[in-house]
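Colleague: Heads up, there are several structures right after this.
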Structure I
Amino acid sequence: MDECRVLIVEDEPDNQAIVRAVVEEMVGCCAVVADDGQEALIRISEELPGLVLLDLMLPKLDGYEVARRLKGDPRTRNVPIIAITALARPADKAKALEAGCDDYVDKPFDLDALEQKIRSRVCLEPGGDL
């Protein structure tokens with residue numbers, strides 16, 4: 001597992017670009033993007049990331065099912081998952097956590113807050129920045 005490899009699962013190109021910039025430029029990790037839930041599972045099987053940033057409303061396979069499958073697989077159950085979604089009701093957050101997400105960020109998100117959530121889940125070199 002590459003601790004500083006972050007898989008971004010997001011179907012909206014503008015959101016992909018914003019989250020990728022946070023991961024690569026602000027945090028200093030490598031970002032890989034999947035456009036839907038099925039592609040996410042394929043990418044994870046090819047190379048295990050250190051963190052998954054997961055939209056919940058995705059084509060082909062929604063984020064809830066992706067989270068359930070990742071947490072149900074011994075190989076991927078310890079990979080942290082942060083849900084990033086416009087679904088902001090308390091019931092939506094509870095459903096995401098129940099599916100296996102470890103944390104939750106509402107869209108639109110604050111870039112600094114997202115950076116801190118990512119940093120709290122990836123292992124960086126002592127001293128912080130890469």
Structure II
Amino acid sequence: MRDKIFKIQESAENYLETILILSKRGLSVRSVDIAGEMGFTPPSVSVAMKNLRENEYILMDGDGFITLTAKGLETARAVYERHSFFSGWLQSLGVDEQTAIADACRIEHVISERSFEAIKRAAAERPKA
């Protein structure tokens with residue numbers, strides 16, 4: 001489903017994932033929070049938020065608080081699931097945490113839904129050491 005409906009740029013996926021993560025921490029999310037979390041400048045985050053708003057991935061209220069739309073939440077959850085799975089899976093294979101997280105960040109954006117589901121099934125069937 002993600003492959004057909006929600007094909008957006010990697011950077012947009014990263015912003016949506018960051019909004020989700022900040023929200024999970026119980027924070028009311030604003031552009032400045034996203035900039036701090038991602039290490040980007042506030043102006044670049046503002047441009048990204050404008051694009052995400054125009055493409056109906058986020059809503060921004062009059063005070064600058066950002067929430068994910070249903071479309072944005074679905075995309076963010078899919079990216080977050082991939083990231084969490086791949087970073088954990090790679091670590092279980094003996095990859096150090098920093099490398100696993102960095103590699104998961106790249107993999108999460110390019111893998112198809114079909115391949116991701118097949119890898120998840122294979123990983124679940126793999127005998128635990």
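Here, each number is a calculation from the coordinates, and none is a lab measurement. Keep in mind the model is a prediction, meaning the values are calculated, not measured. Cβ atoms are built from the backbone, for glycine too; each structure is taken alone.
Colleague: Among the shown structures I, II, from which was the value 3.2 of distance in nm of label points 7 Å out along Cα→Cβ at positions 30 and 78 calculated?
Modeller: Numbers: I: 2.0; II: 3.2.
Answer for the origin of the read-out: II.
Colleague: From which structure (I, II) was mean count of other Cβ atoms within 10 Å over residues 38-45 calculated, if the value obtained is 17.9?
Modeller: Working: I: 17.9; II: 13.6.
Label of the source structure: I.
Colleague: When Rg and Dmax of the Cα atoms in Å is computed for each of I, II, which one produces 15.7, 53?
Modeller: II
Colleague: Right, next: Which structure, out of I, II, was helix-only ellipticity at 222 nm (-39500 (n - 2.57) for each DSSP H run of 4 or more, over all residues; to 500) calculated from, if the result is -11500?
Modeller: The correct label is I.
Colleague: Distance in nm of label points 7 Å out along Cα→Cβ at positions 14 and 70 computed as 3.0: which structure among I, II?
Modeller: Of the structures listed, the value fits II.
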